[in-house]
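Structures are listed in the sections that come next.
We did not get these values from a lab; they are worked out from the coordinates using the rules stated. Being a predicted model, the structure only gives us computed values, none of them experimental. Cβ atoms are built from the backbone, for glycine too; each structure is taken alone.
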Structure I
Amino acid sequence: MSKNFIFSSESVGEGHPDKVCDTISDYVLDACLAQDKHSRVACETYAKSNLVVVGGEITTKAKLDFNAIAREAIRDIGYVNDDDVFHADKVLIMNAVTSQSPDIAQGVDAKAAEGKDTDEQGAGDQGLMFGYASNETPELMPAPIMFAHQLGRELTRVRKSGKVAWLRPDAKSQVSVRYVDDQPVEITNVVISTQHAADAKHKTIKDFCIENIVKKVLPKHLLTKKTQFLINPTGRFVVGGPQGDTGLTGRKIIVDSYGGMGRHGGGAFSGKDPSKVDRSAAYMGRWVAKNIVAAGIASSAEIQFAYAIGYPEPVSVCVNTFGTAIDGITDTQIENAVREVFSFKPANIVKQLNLLRPIYRKTTNYGHFGKNDPDITWEKTDKVKALNQALKL
């Protein structure tokens, strides 16, 4: 049944303290994979004031300088201003990295072990993953999260261009969209909070964000006279980043996925190599859901599947098209077609999506889904024909 509602999603900029930590963790992962594609990486980062702690479990042949990697990530984000307490060249970096647990490695490795049911590569943990797609944007993503990402991406582009000297790295955006009969018809509210230099005036910031960011990137036909713009609504945002708030890897999972429109299994992405199904299977789910929608089988689709640690097959697979599938096709039929076309074994996910590459710093910011980049293989719609054939369409 169609319905009318307002739905909101948020995004955060590269300088948000949690995203700083996600970025450092993914820089570490890429550094490992660049030297050793079989690296096992679970990198977690903590940041507060001028302190960065890089921790986790890493088993790799790569030779790493964690200090240099972290400083590179922070510098690329843009924490290089003299008035920054959190500064790429000045932060104190602590290393708290150990090797992967041998008990976990035994379950993941593609070889037999006592008590293990198979000699195949198993899932790196138990857990459930979701994939989602919708035809309401060209990217086949929900509109609120895509609009929020677009605002953040443009704000960062302008900041890094150097054309607006008062912009600083920490930022958040939020967009509220009104739906009628399940279709977006109006943007009701836009929120931007951007860190700025101490001498920047609030009116300058507000006017700039509305005219040069919001009106530039959001669809003009969805902005109305009633659209409310809330720009730096506290009136001041000078203290930001890890100076203003603590950062931790993996705390922006809804920002990273579907903005709340599609469900999330709870496992974070950044800092994890693709043997961790929290990441690789979530990418797999997006690939499956996007191909279902791209094939015209349904206008929106969600897939859930779940794993047991050390076991290669998913323990469940469930497809839900929310009543949007074409006439005569059931969700059960779609699920059967999906099982025929795709393999959900962890080793096969890695092969199908070519995940053993240092591509992950590209995923960290502005969502892991909805990007147009040849390295982001889970955004391809290369299984449309196979799905239609499996359904005899």
Structure II
Amino acid sequence: MSQILFGIDQILAEPGGLSGRIGLVTNDAARPARETATPTRAALQRAGVQLVRLFSPEHGLGTNAADGAAVANGTDALTGLPIVSLYGKRLRPPPESLEDLDAVVFDIPDIGTRFYTYIWTLSHVLEACAEAGVLLVVLDRPNPLSGDLAAAEGPLLDVPRYGSFLGRAPMPIRHSLTVGELAHWWNAEWQLNARLEVVPCQGWSRAMHWPDTGLPFCPTSPAITSHAAALWYPGLGLFEATNLSVGRGTEFAFQVVGAPWLKSRAVAARLNALGLPGLQAAPFDFTPRLPPHAAVPCRGVRLHLTEIPVVRSVCAGLHLLAEIMQSHEEFFSWAPYPTAANPTGEGHFERLIGRDGIRETLGQKSDGLAESIRTWTAAPEWRERVSPFLLYA
């Protein structure tokens, strides 16, 4: 049995620590380490915690709504509780949904990537609780990509130019923090003075990737169904802003990119020739069930993990993007990516990458591209900036 315990496990051991009327921000992916078949909300309700309202993030309470699709309010069939959606008409709890609560509890697994939106739901809940004077309790969980700050990858987000629901703070794409550490940092960085408590994990250390926990990976959203998908997501997620498929609707989502016109063997060979750490690229044909290229056979490149700790997925994604752009100029194009948070879908790549000038450089053949990517993916002073808020060694 794994020795890892999540914040929710600590609460279930002493449920009396959550008293009064409680609102819970959660989804189906949030489960105790000791009861991986039981959603957090059911476990808390069974333990006698007075849950009165649920709040759900992107993908809804069931984690099965399509990427970027607005989610409506509803009623939870499992607990009978009302659900306030925080991805659709609103992104933060309305004041009236907090005024009768003694505390709000947050328990949603993150995957360690700046543009994965669950953390930004947390940021809005933190601000709303600060304004309402309501206690926020964050039940912490491991970062599945490890907490190794040396593995953090930029660019740092240019908030004034590209701040959005894909990023609201000057942090790198792969941030190497837990949600509890992020909450502490934002509370200080934004001078919110929120009443914030973080219930930490036990048994987890910063060097541990998800497979090291010995726990099953519970899919966090329709396309993130494995640790491999989560680890490649910081780099291959950048392809959402292009006319290539990232394998949505297949079991290899965010482990593969492709299109009907891709010269997959040549692209895989050139990527392997770069000697990037921890990966092996291979041609891989697939037929996605979702756009782009839904139901159309695609020639793809799949990234295989050969050494997990050394993988730098943002670096790999940028090299792969540059190779495809430069060798398929007649086919490659940028594409909008409409979502409930960005209805036009314009400027999606800059919102993902976090700064300007990169898409132009990627398309230019230059001997200095590798150095440019190294510079972009550096995260200068990130460790120093967040070190006062670290909860784990």
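Structures I, II were shown, and FRET efficiency 1/(1 + (r/R0)^6) of positions 28 and 188 (r between Cβ atoms, R0 = 41 Å, to 0.05) at 0.85 was computed from II. When distance in nm of label points 7 Å out along Cα→Cβ at positions 244 and 324 is computed for each of I, II, the one that comes out at 3.5 is I. Distance in nm of label points 7 Å out along Cα→Cβ at positions 260 and 284 computed as 3.0: which structure among I, II? Matching structure: I.
In this comparison of I, II, the computed figure 16 for relative contact order in percent (Cα under 8 Å, 6 or more apart) is attributed to II.
Comparing distance in nm of label points 7 Å out along Cα→Cβ at positions 220 and 356 across structures I, II, which is largest?
Of structures I, II, the maximum of distance in nm of label points 7 Å out along Cα→Cβ at positions 220 and 356 occurs in I.
Which structure, out of I, II, was log10 I(q)/I(0) by the Debye sum over Cα atoms at q = 0.12, 0.20, 0.26 Å⁻¹, for residues 84-147 alone calculated from, if the result is -0.75, -0.79, -1.11? The structure behind it is I. Starting from the value 0.85: which structure in I, II was FRET efficiency 1/(1 + (r/R0)^6) of positions 12 and 276 (r between Cβ atoms, R0 = 30 Å, to 0.05) calculated from? The read-out was computed on structure I.
From which structure (I, II) was distance in nm of label points 7 Å out along Cα→Cβ at positions 60 and 132 calculated, if the value obtained is 3.1? Derived from the structure labelled I. Match the computed value 63, 53, 27 of Cα extents along the principal axes in Å to one of the structures I, II, and report its label. Derived from the structure labelled I.
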